[in-house]
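Nothing in this text is a laboratory measurement; each read-out follows from the coordinates by a stated rule. The structure displayed is predicted, hence computed values, not measured ones. Cβ atoms are built from the backbone, for glycine too; each structure is taken alone.
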Structure I
Amino acid sequence: MKLNHDIVREVLLYLEDRLELNDELDSTKITIPEVTADEVAYTLLRLSEADFITIITDEDLSGNLDIFVKSLTWKGHEFLDNIRNNNTWDKVKKVAAEVGADSLSTLQKIAINVISASITAYFNK
């Protein structure tokens, strides 16, 4: 399964909006328009591997994996804060497409550079 970065962003926004302190969110309750439960689960697993979220997993006797999201990490909040703005996110995706690299770590670096360029342009008015 391919990791869809638009879904990554949507999942992070969803979690930030709905998770409370000392809460956990069952992945099957995460509903995002036009995104399947499998896509959500896959995204959550990858976000956990990237240390963007903390999760608890449990495998039932049938081998089905249950995923419960505990929180966004500092790294997850930082990444989301850098890509929250739609214009910034569009620029990040455009640069990623043009350079042919779209790993999460690359998207993080691009987002930082896009924001840095915006800050420089702001101060050079």
Structure II
Amino acid sequence: MLKSTEVLKKISEKEIYYYVEVKVPWPFTNRDNIMHIKLLEDAETEVVSIIIESDADFIPPKEGLVRIPRASGTWKFTTNENGSTDVFLEYLADPGGKVPLWIVNFFITDVPFKTLTKLKEVAEATN
């Protein structure tokens, strides 16, 4: 679950550095991540991609948090002929510190679904 988020630096309308603090269950320590995010639009294929690369050294580590040392991912949105949209997500991350694999796997399956559900709510609210 996200505890806090913040735009650290806006490079352009399609490129930002973004800070995220992730709340994790006791007895583990919350994580934080600095993400370099780029929005790419392919005019020919009409595929929209969001490319995410972590940049752990963009700001100094915060006391009391474990910095996620490495993460990268891609969201791809493709519009179908019937007007629906296919969403593809690929994301790899090293949570840092010592976390049992079963905890990591729990979040891996839960977070994308919650993210897509929230994304749908936001999209519907803006239409």
Structure III
Amino acid sequence: MTARISHTSFDCSDAYRLSLFWSAVLGFAEDPDDPNEPGHDECMIAAPDGGQRLLFIEVPEPKTVKNRLHLDLVPAAGTRDEELQRLLGLGAREVDDRRRPDGSGWVVLADPEGNEFCILRSDAERAPATP
């Protein structure tokens, strides 16, 4: 017997705003039969195949410490650095640059409410070079 993850939940102060940010980051969408709207205290988004879902739940307390759990993202297309620029343009904030001179490493970002996440190199960037 095992369990499966139904969804990953984020505490936040504005569920709708954060659902829009993460929808743009991940290409997720709301359920058309249960749309997210401004003022909703819970907003769900899902991957196109429905396999992954994120739920944003409004809470009264502000974020005060580093996340104990975070998402590590890889670009679906392009490079880590191109994706970094796209994410910054969507409203992410750079927290820590862990890129190394050899091209490995990652960048720690925060979403508009300060939840940390990382952007790693793409699969193509990590693939061994062919002679």
- Query: Which of I, II, III yields 19.8 for mean count of other Cβ atoms within 10 Å over residues 11-18, as computed?
  - Reply: III
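If you work out distance in nm of label points 7 Å out along Cα→Cβ at positions 27 and 51 for I, II, III, which one comes out largest?
Values: I: 2.1; II: 4.2; III: 1.2.
The maximum falls on structure II.
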